Structure 1
Amino acid sequence: MCSGADPDLLNESPKSEQIKYAGIGGTIFFTAIMAFIAGSYALFTVFDNVYIAIAFGLVWGLLIFNLDRFIVSTIKKRENIWQEIWQASPRIILAIIIAVVISKPLEMKIFEKEINQVLLKQKNELTLQNQDQIAAQYNPEINRIQNEIEGLKNGINTKEKEVNELYSTYITEAEGTSGTLKLGKGPVYKEKREKHDAILQELQQLKETNKTQITEKEAALAQLRTKQDEQVSTSQPIIDGFDGLMARINALGELAWFPSFFIFLLFVAIETAPVLAKIMAPKGAYDLKYEEQEDALAVWVTQQKNQRNILLTTDNSLNESVYYDVTNDEEIYNYKKQKAKDLIKLQSDTFYKKQSDIIR
């Protein structure tokens, strides 16, 4: 049944013919099984759903089974093997295409660990690239706010340094180690002390003002960093899910080609096996019976066609003879002549009536 052979003719053939076509049918059947497995796994990597994968794999397997069975059953054994190869060439080309489709999912399963390693490396690279891209969006604003905070802190530090210098100035003036070099708190000391106290007051006011601004800017900076972290967290699942069918095929392409090539050749051999088995098999009793049946049918159809042609030719000859005799019959001539006169009179009367109605 799987080989597409005629069971009636096959039952009349020797046992060896039945075994041969059973082998061809078995090859077709197991090719369909492999197609079912490969198609199911390929769709499982896409939808991650067992039921959808099995349903598609079943349809795909039946499609390959029907296609193989049809093509093998239509290959006729001929006297010239090159004619058979030419007849089967579309199927061989199609077998290569199908072999690619079937072998790739199974290769992905066979080399799953190696593919996962490649995907992990790609995911890590994508994660770093994603973080850099997101950072490039936020870094200018973050750097600007950080520079402003640093500027506010530097302003306080500068003012504190100025206060400390003034403090040292009026203290050393009182000690007589600098300035007027007179011990005691004289007018110069009081002037320096007042200047220090004024700058100290400015420092306190600057600290309060800058502290408020620094707090606001640090809050804005924290908000920006939170948004940046949220964007990284939101986009990370997309990167983590980067293991679909296309990603795995590309990852498989980065592995060594030698093992994949031989798996591909294996499936090409499996796919072309039914056709090659039919071509390489010698012409047997079944093929002779099938050819005899086709020849008998062709002869019968040709006979029927010839008989119809002869019947048509004879009928045409009879019709020509009959109508020739009718042309010489005086009775028919007079009858048709009378009818022609009546028709002309009727046309004249009708025309007259129509023209009279128009004139009135």
Structure 2
Amino acid sequence: MKILDKYIAKQILFSIFAVLGVLVVVVGLLDLVDELKKVNDGYPVSLAFFYVILNTPQNIYEVLPIATLMGSLIGLSKLSSTSELNAAKSSGLSFAKIIVIALKSGLVIVMLTFLIGEFVAPKGQQLANNIRNLGESTRLSMKNTDGIWIKSKNSFIHIAKVYPDKIVQEISLYRFNEKQQLLESIYAEEGYYKDGKWFMTNITLSSFENKDIEIKSHKVATFDEFVDLDLFDIMVIKPNQMTLMQLKKYIQYLKNNSMESKGYELAYWSKFSVPISCLVMFLLTTPFVHSNIRSASFGQRIFIGILTGVSLFLFNQTISKLSIIIDIPPVIGSFLPIVILLIISLLIIQRLYGTKFLLKLFSK
């Protein structure tokens, strides 16, 4: 039976990776068309291609759940349409066992999704953004076109422009006392990180501690504790470009400073929910290989698979984003779509095969 198990798993995984390849190429071409619109003297076509290539792991991560659904559906439907599943049943392989084989194949996809989402995709996106910003000589912006704000204890820091290689421009720092009274403000035209310190140039310092306002100017000054370097690296990238450790550290920073963190918490829990959703997709393919609908054409099943995959993607995105708007805990917002899909899958299995079959499936 092990040979038969491996054959079924191989057909399912082959179909999944084939669909994944097609989806990644389509998404990559769309990204390339978008990047070619930005090509200019500072951002040549070669960099646009390189950007798309580095962004490919993130595209793989995002479309893997859809590819899993469509690929497993195509793989099982192909086995069903060629009567190979019937032959397997005749040899003593139960349909419950076939589902278990599919779920075991899903564990491979789950591990692959997690590894790509945690180690490959974030690094690829960060490198891609560095290439784009180096080529275009444009700045990164975390929240809006007015730069980024950083809160550190009783200080507020505003950075108008952030460039790769830890170069910042138009920096304003405001220090307050415990009574929230302004003690001093510092403005620097440019800053850069070197030899473990932040160097600021063309500085204007205004002190408000005494009754008279003191204004001093410096050409160059060093700041040992300007911005935590690890935190700085995190702040200039988007939530979906962060690793679990980066997300955890930044969420803690936001909470310590009484700032909104739900968007980052949602991204954190999505690192776990996205791989698990791939496993649920295998259960959703069960109705399409049921004997009563085996007469459906191969093309019809592919169409249904595409329609279902797109619908589930939109459903997952809508529920996740809606959880922030209606103030649902991020962990619930991240896993709620999976729970709903799991319940739907189990109800379909129970309706088609009965409660005994469902219990037998979970006992394996």
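One of 1, 2 was used to compute helix-only ellipticity at 222 nm (-39500 (n - 2.57) for each DSSP H run of 4 or more, over all residues; to 500), and the answer was -32000. Which one was it?
Answer for the origin of the read-out: 1.
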Note: FRET efficiency 1/(1 + (r/R0)^6) of positions 221 and 325 (r between Cβ atoms, R0 = 41 Å, to 0.05) at 0.00, derived from one of structures 1, 2, originates from structure 1
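When mean projected area of the Cα convex hull in nm² is calculated, the result is 57.2; to which of the structures 1, 2 does this value belong? Mind showing how you got there, number by number?
On the way: 1: 57.2; 2: 23.5.
Derived from 1, not from the others.
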Match the computed value 23 of relative contact order in percent (Cα under 8 Å, 6 or more apart) to one of the structures 1, 2, and report its label.
1
Answer label among 1, 2 for the case where FRET efficiency 1/(1 + (r/R0)^6) of positions 21 and 197 (r between Cβ atoms, R0 = 41 Å, to 0.05), calculated from the coordinates, equals 0.00
1
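Readers should treat all values here as calculations from the given coordinates under stated rules, not as data from a laboratory. Predicted, not measured: the structure shown is a model, and the values here were computed from it. Cβ atoms are built from the backbone, for glycine too; each structure is taken alone.
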